[in-house]
Structure 1
């Protein structure tokens, strides 16, 4: 498989197969939402769209980056989300990096969203689809986020070697600016951060599903794709 790594801004031409990476924290949160029973996640284009969808569908669960805000049920934190009962629920998610990256690649033939938690399942789906050319979108820090790049490189390596060791990649993510920012925010008592967020973002292959995004009319919808082991 030929792997390419690009920032969201560099997606001037939409490749056939795209994997959008946001380790800290959008697509770790999404993975936990599916693990908690969520049926689907609508990836909103703007905060206003997220609020509007929540207003139209009061039973949907809306979440965003940063501190709690009117019109949203929770925040973009895996530590906070994993305590919620989400069976059969629809979520609306808007974040600064992850959902924006997915929207930029919305017309890819195969669009996946990933973090370390679903890395092996993502690689397995790429192999099952016989993907020979894959673009990984590094959403953080204008394409420079090392936690996202490390995750993308780990997934690419898993497509070649399903037994690839995650440890070197997780070490890079743990030493990233994003991890330091979350730890610093926690020390300062910022709302919207949970004490276990960084640790949860650094769990490799916790879940046995990949996450694929498709367009449902005007809305981009993320769903889990169980990957059987064999």
Structure 2
């Protein structure tokens, strides 16, 4: 499960990153508001931890931009700003929770788990297009109602494309769904996964465009 930390204090960001990785999460870190916006656009995060005092673009403006794109990814504001009106402003801008620094790590982890559970309860675990369905909870794939055996990498690529149906997803973005940033990326992993999915689900499901990446077109 992939999380994003948007925090401009490098020591706090790396300490939090290590703690979340120990808890079993894959974690990306950015230090500026515009980078948080770009990362949220490029990756299907399970949750975002967002500082308000980010440079270039404030955390509050980044949150408004993310919500303005109809992105419902859970966002927990983590900030030193503790006045009631600041909390109200953050929550009204679309944050799901508000945590004041310094915070208790175990409490923050519990809040992260709670937000992820809530999202899983309010969104469907099933994605479908062109007769192909993906059950995100059971991690199964079906084509025309019949089960299809796929590899773990094929499943992750298919799920990433299904989540962004109608949009082109670059090879680098798909690699980000498969690997954390410390792993060695095999150069042909995405091509192999896409080849396998086309062979199992039909050649027309995934469309490739040079310079843009891969997409599953929306159904008419």
Structure 3
């Protein structure tokens, strides 16, 4: 029964219906489409998979595991340090806005839903700005979701938002999007495994090297026609 309760909590957190605004961001995908790097289902899938395996797996995913560990241990100073570090690594105004806005929305939801104990909620409320990764890990700890399960849901939710953005902006059909999402399952599992290895290293092996993503995100800020906020 406990595992089923955790699964339901995880489905709640990873749901596209969670009111934190993920649908309004593309994280550089729209700029890649505008530049012609992404123009069909094959190139869209390659873009999303490369971001999972070479961006998420090297930084945000292992950081997710570190934050989950520190929330669970009640180490707010460590949470704050990693939250501020991650915020500083966001290379463009849009990427900073994205993690700030979604993190603030989820932190507010945690407070309103009274998830977790008072110490966790107070600690989360004390962070400003609060990044999405930090708020999501806090919610997982509050709902007693295990680290690897929570990270898999976080990465799948990210991939799902990317596929939804591709469907709208390339554009692609709904069935093509579902085929793409199904094929990305394996990439999500690889990210979780790689993140575990990097998070357990001493010191943690985190890399933010993703110059193409940074350049495209910067270009998106002045792109003439846009559907998304990043």
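The numbers here are math on the coordinates, done by the rules we state, and not lab data. Since the model is a prediction, treat every value here as computed from it, not as a measurement.
Brief remarks on what is shown
- For -13000 (helix-only ellipticity at 222 nm (-39500 (n - 2.57) for each DSSP H run of 4 or more, over all residues; to 500), calculated) the corresponding structure among 1, 2, 3: 2
- Among 1, 2, 3, structure where Cα Rg over 2.2 N^0.38 Å as derived comes to 0.93: 1
- Ranking 1, 2, 3 by relative contact order in percent (Cα under 8 Å, 6 or more apart), the structure that comes out highest: 3
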